[in-house]
Structure 1
Amino acid sequence: MDVLTKEQRRKNMQNIKSKDTSIELALRKALWREGYRYMGNYKKLPGKPDIALVRYKIAVFCDSEFFHGKDWDALKTRLSHSDKGEYWIKKIERNMARDDKVEKELQYLGWKVIRFRGKDIKKNPEECVKVIQEAIFDEMIEESELS
């Protein structure tokens, strides 16, 4: 059962942004500090990655736990007992299917896709940057082997 009134819940949901979220900004700032330049919400690619390192063909998505179905089985069970559960289950399942589709499209185009959860970014953005740095290093090695 929701502890908020319908009006409170509506206002809460209206404040959820789709771009330039706090987790995106935290990861972008950490990348910038390390000297990496990127495109934010890159519209030229499927799914408009939150961060696109065009030079290395790396697309980064910063996913919130709820909207992208983290621990989906447990969340789905919890949602099935709520008032708007059916709505949220369908919405999150569509989001997860879209995530998979976008990831496949980007890989087909030769891009490496990295996904981070919001809590991981908030807890340790530097560790997320290390994962991206490893992907960049792998890409550079792959390029040198092709030359």
Structure 2
Amino acid sequence: MSLRTAPDTFDILLVEDNPGDARLAQEALKEGRMSSRLKVVVDGVEAMTYLRREGPFAEAPVPNLVLLDLNLPRKDGRQVLAEMKADPNLRRIPVVVLTTSQAEQDIMRTYDLHANCYITKPVDLDRFISVVRSIEEYWCSVVTLPPR
């Protein structure tokens, strides 16, 4: 029996339209213990273009993890999640919903769409950074992911 080791490069796609939250996530990951690469896109249309490796993202790496906000311009996070999980090339990419919404219907709907987890963004700066680092550590070093 052999254990699969973590990938050399752990790629994370952050789908976030709030520049402040995106910047905080970048700082948290940059100062974390793991070596992950973060790519940020600002809306759902751009997220799907990235994930399908179209246009300017033709050479983009397939992410190991997607951090997805729900309330996005042009195409919201629920639509992105539904499209990802319906696409055989994308459905195995873990999706962590990271949003401000605490609405029960949002939580239920995203799990119905097969999100891997739902996290409400902490308002406190230090707590937000801690949560992002915890997400990275869990998905990068604890979980066994399918090959890309």
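Read-outs throughout are calculated quantities, based only on the coordinates presented, and are distinct from any laboratory measurement. Nothing here was measured: the structure is a model prediction, and the numbers come from that model. Cβ atoms are built from the backbone, for glycine too; each structure is taken alone.
Mean count of other Cβ atoms within 10 Å over residues 58-65 was computed and gave 16.2; which structure, 1, 2, did it come from? Answer by label: 2.
Ranked by percent of Cα pairs over 29 Å apart, structures 1, 2 are led by 1, which has the greatest value. In this comparison of 1, 2, the computed figure -18000 for helix-only ellipticity at 222 nm (-39500 (n - 2.57) for each DSSP H run of 4 or more, over all residues; to 500) is attributed to 1. With distance in nm of label points 7 Å out along Cα→Cβ at positions 42 and 138 computed over the structures 1, 2, the top value is the one for 2, the highest of the group.
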